[in-house]
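Colleague: Just below sit the structures, each encoded as C-alpha cells.
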Structure I
Amino acid sequence: MTKTHKKLSFEPAAYRDWTVIYCQLGCYMWTKEFRKQFGWRISDICYVWDGYCTTTYRIPEEYFDGMFYFVKKQLAKNPGFIKDICRKAVKKSADFERYFNKYKSQKLEDFSEIKLEKILNELIKRIFSLAPSVFIIIYFPQGLKRFPEQTKVFKNARNDAINTRDKIDKILGPLGNQLLEEIGRASLKKVKISKDLARFITINEVKGILKGKIKVDDLKKELEKRSKYFLVGEGKVWYLPIKEYLNQRGWGLLEQKNTNRIKTLKGMSVIKNNSIIKGVVRIVRGRKELSKIRKGDIIVSPMTTPEYISILKKVKAVITNEGGITCHAAVTSREFRIPAVVGTKIATKVLKDGDLVEVDTEKGIVKG
C-alpha cells in the first residue's frame, strides 16, 4: 500500500444500521460523486460494523472546516447557493420518497432478476443525484459552528439549511438503506441463502446473483464472516482493524478521551422545560437492541434512526452521543415532545445499562 502525502486523522462519528451496499455508496457519494457535481471532495470515509451497529469514521477538518470553506467559496460566487441547493434537495427528496413508496409494499422477491437489477441501478442513480446536496445541508451548519465570528454573515444560509434538513432528514439514508436491504433480501432468496444476511451483501454480489455468476456456497461463507465484522473504505470491503487500515495509508485515528472518571455529561437540550427527569438507562447501540426498552426507561444511544420511532413513546428521555439541532434525535424530540439531550459525544461510553440518571432538561446536563 502506497502511503499518501497528507497526514489525516479520523474520528468515530455517526452510528447507524447501514448495509454494506449503503456504506459502499457512501464512499462514492463523498468522493467521486461530490467532485463530479461540485468539484470538491473529501479524502476518504470509512464504515465499521462491530456486530451491533455501523460506525462512520470521518476526518473532522474536512467534514467541518473543509465543508465550511467550500460553501463560503460557493456563496461568494452565488449568494443564493444554499437556497438553490435546498430547493433542489426538497424536490429530489420528494421524488426519492415516491420511488421508495412505489416498491415498499411489493414483494421484490417475486420480481425477475432483470427487474431487480433495474431497480437497483435506478436506486443507486437517485442516491448519487441527491446525496451531495444533502451532505451540504447537514454539514455546513455544523462547520459554521467552528467559526462563530462568521455566524452573522452566513445566518440566512445556515437557517435555510437547518429548516430544509427538518423536511428531508428521514428520506435519503433511511429509505435508501431500507430499499437496498430489501433488494438484497430478494436476491438472496433466489439462491436460498438466509435473508437475514442481506445487510452484508455488496453491490457486485447482488449483481452476481442476478446474473447467475456467483458461487453460492462461497457467498454464504463470506456473508457469515461479514456479519461479525467488516470495514468499508474506498468503496471496498476489508477485514482489517480500523487502525491498521488507516496506518497503511499514512493516516491516523484521533485519540479518544478517557471516560472512566466522568460522572456528568453535557449536551444540547432540545426541549427546555425547566425540569429534572429521573430514570433507568438502557444502552441501545443499534436496532438489534431496541427490544431491551421498557416503558419509563431513558434510552442512551450513539444516535437515533427512524427504526427507533416505534419505541420512543415508551421512554422518558433520549440521550445521544452525536447530533445537533438538526439531527434525527432532535427532530423526533420536537415532533413527539420527548426530552432529549444530544451531542454528549461519550454517553454510551460513560453510562451503563441499569444506571439511574438525572436529566436536566434546561441545562442539557446528565448526572449519573
Structure II
Amino acid sequence: MKKTQLFFLAASAALLCLGGCGTKSNGIPAIPMDKAVGKIQPLSLSRIAASVEYVPLETNDSSLVPSRRLCDIQAADDYFFLNCRRSLLEFSRKGKFIRQIGRQGKGPGEFVALGSILADGQRQALYMLNGSKVLVYSFDGTFKKEINLDTKEMPCQLSLFKGETLAVYVNNFSGQEANRLLLFDRDGHLLKQFPQYERFQMSGMQIFYNNRYIYPFQGNTYMKEDYNDTVFQVTADKLLPHYLLQLGKYQMPLGKLAGGDFLRPLVMETTHYVFLPYTKWQATKDDKPGLCLYDKPSGKCFEVEGGRIKNDLEADGLPFKLTTTIDDNTLLGVWNAADIADYVTEHPALKARWGNISPEANPVLMIVHLK
C-alpha cells in the first residue's frame, strides 16, 4: 500500500477500534495489537485445542539438532524437515531419524548455508534456498536439480503460490530494494514482480528474525513485512489487504533500529485465530518473547500470560510454546531437552513423565490440534 493509503487506513482503524476489539477499516479487519500488549490474560489449551501429542526426535550421532541453529521446521505428509543452517535433517512423523539431505559445499546439490526451505507434499519435493539458487531434492534424499532464479535481488523466503508457482519474498534490508515479492515458475523464470514502495536509509544493521514473512492459509498465500502494517493476500497480479495490524507506539519507524519497546510480530493464522508471537527489535537477555492472540469470531485481542499456553489437557503435560503452524488447524512447538530438564526441576510433579530425558537429547516437538 502507498503511504497515503496506509495513513488513511491506520487513522480510520484507530478511531474505530476501542477496548482491544478488532473492527474494519474500508472493509479490512483491524487487529489492535497495540491495545492487546499489556492486556494480559491466561490462556489454556482446553479453550482452543482438542488434543496434544509429543514427538521426541531420535538422538544419535547423525541426527543431532544444534538448538541455536534450528531456523525452521517444515511438515509434509509423514515427515518433518529441520533446517539447521549447516544441515537439513529429515525425521518421520513419529520422530525416527531418516536421513540428512544435502551437505555443505560448493559442488552440485551442495549449499554454503541454507536459507529458507519449502516442503511440497504433493510433489514429494524439498526446495532449499541457497543464495539466488534453489536446490531441489526428493523426500528420499535424491538430488533432482538446481534452479537459478531470474533475479539480481537476494531472496529471503520461499513459499508456494497456488501449488505450482514459487513465491519468493525479498526483505527490504537496505531500504532500497526494488521489489518485495517475486513469482517464478519451477524452472526459475520470472512471472511477476511486486514493487517495493517503502524507501529509506538504513541507520544500522538489520538482524534476521524469522523466515515467516509468507504464510499459507486455506489454500491462499499471505505476506506481512516488517515495516508495513498490512497483511496482504497474494494473487497472480496484485496484493490484496487482508488484515491491518495496528502496532501504534510499538511500530518501528522506517529505517531505524532503535531500542525501546518497538515490536517485531509474526503472523500465524488458523481457522478461528491469528497468533502473533513477537520479540522486541533489539531484545536484551532480559526480554522474553511474547504472544498475542486475536480471536477472529469475537474480534478480541489480548496478550497471553507468560507467552505460553497453559496445558490443562494433561496432568503431567508441558505448556505450549508456539513455533509455527503445520496446517490451518494444527500448531507446532519445540521444546529443547535442556529446557525440559529445567522446567521439570521447577515442577517436580512432572518428573515421573519427563525426568528421564537427557539435557543433551534432541528436541521434543509438541503438536496441538485445534478445535
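Colleague: Out of I, II, which has the highest value for distance in nm of label points 7 Å out along Cα→Cβ at positions 159 and 359? Mind showing how you got there, number by number?
Modeller: Values: I: 2.9; II: 3.8.
Sorting by distance in nm of label points 7 Å out along Cα→Cβ at positions 159 and 359 in descending order puts II first.
Colleague: Same structure, new question: Where does the value 17 come from, among I, II, when relative contact order in percent (Cα under 8 Å, 6 or more apart) is the thing being computed?
Modeller: Numbers: I: 21; II: 17.
Source structure: II.
Colleague: Same structure, new question: Which structure, out of I, II, was FRET efficiency 1/(1 + (r/R0)^6) of positions 71 and 183 (r between Cβ atoms, R0 = 30 Å, to 0.05) calculated from, if the result is 0.80? It would help to have the intermediate numbers written out before the result.
Modeller: Numbers: I: 0.35; II: 0.80.
The read-out comes from structure II.
Colleague: From I, II, which structure was distance in nm of label points 7 Å out along Cα→Cβ at positions 103 and 223 = 1.7 calculated on?
Modeller: Values: I: 1.7; II: 3.7.
Derived from the structure labelled I.
Colleague: Out of I, II, choose the structure whose coordinates give helix-only ellipticity at 222 nm (-39500 (n - 2.57) for each DSSP H run of 4 or more, over all residues; to 500) equal to -13500 when calculated.
Modeller: On the way: I: -13500; II: -2500.
The correct label is I.
Colleague: Still on this model: Of the structures labelled I, II, one was used to calculate distance in nm of label points 7 Å out along Cα→Cβ at positions 135 and 343, giving 2.2. Name it.
Modeller: On the way: I: 2.2; II: 3.3.
The read-out comes from structure I.
Taken together, the values in this text are just the output of simple stated rules run on the coordinates, not laboratory data. Treat the numbers as computed from the prediction; the structure is a model and nothing was measured. Cβ atoms are built from the backbone, for glycine too; each structure is taken alone.
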